[in-house]
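I've put the structures underneath this note.
Since every read-out is calculated from the coordinates, none of them should be taken as a lab result. Worth saying up front: this structure is predicted, and the values here are computed from it rather than measured. Cβ atoms are built from the backbone, for glycine too; each structure is taken alone.
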Structure 1
Amino acid sequence: MLPFADIDFYLLFALIVPLLYVTKLALRHMVGFGSAITFISLVYVVVYYPKPVQLLTFTAYQCLFTWVLLFKWRKLHGLLGSLLLALPMVLVKLKWEVDVIGFAGISYITFRCIQVYLDREQLRDRFRFSEFISFLLFTPSLLAGPIDRYERFKSDLDQGWSRLNGAALLAGWEFFILGLLHKFVGAEIVDRYWLARFPQESTALADMSATMYGYSVYLYLDFAGYSLLAIGLGRMLGIELPKNFDRPWLTDTAPDFWKRWHISLGDWLRDYFFRPIYKSLSGVQRLRTWPLLKQNIALFSTFLLMGLWNGLEAHYIISGSLFGLYSVAYNSHQHRIRKYKRDLWGRTPAWAVKAISIFIMFNLACFALYIFSGRFPFLH
């Protein structure tokens, strides 16, 4: 039973949420809030998750090496430590015969572990294994995020039972209803009555355009709906997961799109991939007088990694590369404006520039997502 995948999951947590509030009222002086959250996550993994052995084996591996990297191998280079934590995920992505660790959600757990490791200087003294396990296995965000940060998650646990109150329950319910409407109403309507009408193998421009726009709308409704469900259930359980989508179709630049689409992944890639790459490139003597080149290399590499993270198939790599090219083009344009004090738009009214830019970015994003979908007929 995967999170949010079938009615049994909803029935399970329709029972667990009230029991958690009853526990607060009756046993709050005997049972800690963090312990209760950890217990719920472990019960779900052991009893209901489709591949509990694989998930628990992987969690044991990550806990062991996170502890070793934090407290024993302190001088190991951050890149080597990150690769050690990412090794199981890499093997799965390479499609090696590693069924013992192959399961849904491995990428999101891996990113959480790498975040803790790379922030080790700030987190080492506050690291607690029980909280770390709860952070990795928290049921609402287990399968597909949002990608939380350990220090933020721990702050919720530290507030204890006060996190469970009527306001949290109401806010969670509102997010939950929105998620249901997005994922099981909006996305289903688009899939059944829009996408199903157009054959994927068709190379007719009208069919391809309809599929491109339809899939982009479907993906947004499905993924944003999932994120809203996760945030809603998290709130009901006293954990405030980060926002993952914020009106991405109203953006006018590639960087702004990724500040609004899959926000937690975009923020993670910025903090733990783009910035380290840019910092490393800054140490290359030949690049010290080429700041734009350094930025563009780091930008393109970040989005290429995003494509590779989704999978090694061509459509994932190309879609990631396209977003990388969009970002490089925008960054270069901004550099040109700063250098020559002149914009390509000239005296065009600001409102017109905004509208045209949104239109262009919307279509560029839809095309990259169309490639991502694997439905683009010329890649088959």
Structure 2
Amino acid sequence: MNDKETPSPPPNFAEAKNSRQKARAAGMDPDRWYVVEYASAIKKGQVKEVVFWHHAIALYRGEDGGLAAVENRCLHRQLKLTHGVVDKCNLRCAYHGWSFNRDGWLEDYSHDNFGKPLIKRQLRTYPVQVRYGLIWLFPGDPERAGEYAIPEIPELMGDDPWANFVSDLTWRTHHSMVMDNICDFTHAFLHRKYQPFIDAKLTHHEADEDRVYLTYEAYMAGGRISGIFVDRNRVNTRAIELCYQYPYQWTNTGDSIKNWSFLLPIDKRTTRVFFLFYFDALKIPLIDMKTPKWLTQLVLNIAKPLVFKPILAEDGVALEAEQLGYEAYWDAPPIELNPVVPMFQRLTASKWENYLARNKAQCLPNYANG
């Protein structure tokens, strides 16, 4: 491509010629549970728009506390229902006041002297659940919602959960770039100020049709602040295991420091990511003791804006720049020294390809043309 010419757009999924191009054009299979919001972000009587792969959804909480999710448009004039209000347990359009229930059916309409609206269908609805303080939504075929499970995190269940926090960021980048980034530990130079990991060496990797599992030998939490709270006598911080367990990602350091990453693909170049970190315990500097849960939580609450957010923000800067670079030079030869990165891309592409084939054969709700 001549640098002086206007670059042609990246190929779509059908036109892509290699695994990187296919991954960058792929959506995410809607027949999975996705985190879309914090449970605390939607109070009783509130409605908020969430977007999954170009599809707008109205997520609201009725006056009884129950959550519901419906297609974000009124069947009358197609206004977004998020412009409206929650009325008891229904969602009422802002324009003419038409009211839809949790099952997507029109229950109340104005100017009834003109006759009953000739609405033959209901709004599409979406299964929702709350777990780990997060709202999970199933954007695909609701008949399949029971076939797939929200990840089980036993450390956060029961009466004595580990100390934890969630940090979310929205980046102007494709979701496949995010997955490549959070699984590829060769970018330590980007984080040279905070040093969350140092001298990572890939020691093992394997893949099947549902996941890519890998391990690194690395010096974890090497920063000036984070390092003083890690109990290196009790926890092995010289290695980390990671897994791209489609469509999620998890990490484990010494069975004491763990993380899940939940991606929400908003559109072809926007991704919101929820990072859920949880810790068995930390240590108090200069004192050889394991911190109690309440103190661990307090330290994490302080460390979240001081350490974790800035590290993740560095990733965001790089990823948004990578998105622009790919759009300009998508036809450049792929250069990947880490052998796991093409494996991530092939998994992303294969899952989307499977969805497209299933969608075509069964006439499922269509996200292919998002």
Matching 2.3 (distance in nm of label points 7 Å out along Cα→Cβ at positions 67 and 155, computed) against labels 1, 2 points to structure 2
Calculated from one of 1, 2, relative contact order in percent (Cα under 8 Å, 6 or more apart) reads 19, and the structure in question is 2
Computing mean count of other Cβ atoms within 10 Å over residues 131-138 for each of 1, 2, the value 19.8 comes from structure 2
Value 2.1, calculated as distance in nm of label points 7 Å out along Cα→Cβ at positions 243 and 339 from one of 1, 2, is from structure 2
When 1, 2 are compared on distance in nm of label points 7 Å out along Cα→Cβ at positions 171 and 323, the highest value belongs to 1
Value -6000 of helix-only ellipticity at 222 nm (-39500 (n - 2.57) for each DSSP H run of 4 or more, over all residues; to 500) was derived from the coordinates of, among 1, 2, structure 2
If distance in nm of label points 7 Å out along Cα→Cβ at positions 91 and 355 is calculated for 1, 2, the one returning 2.0 is structure 2
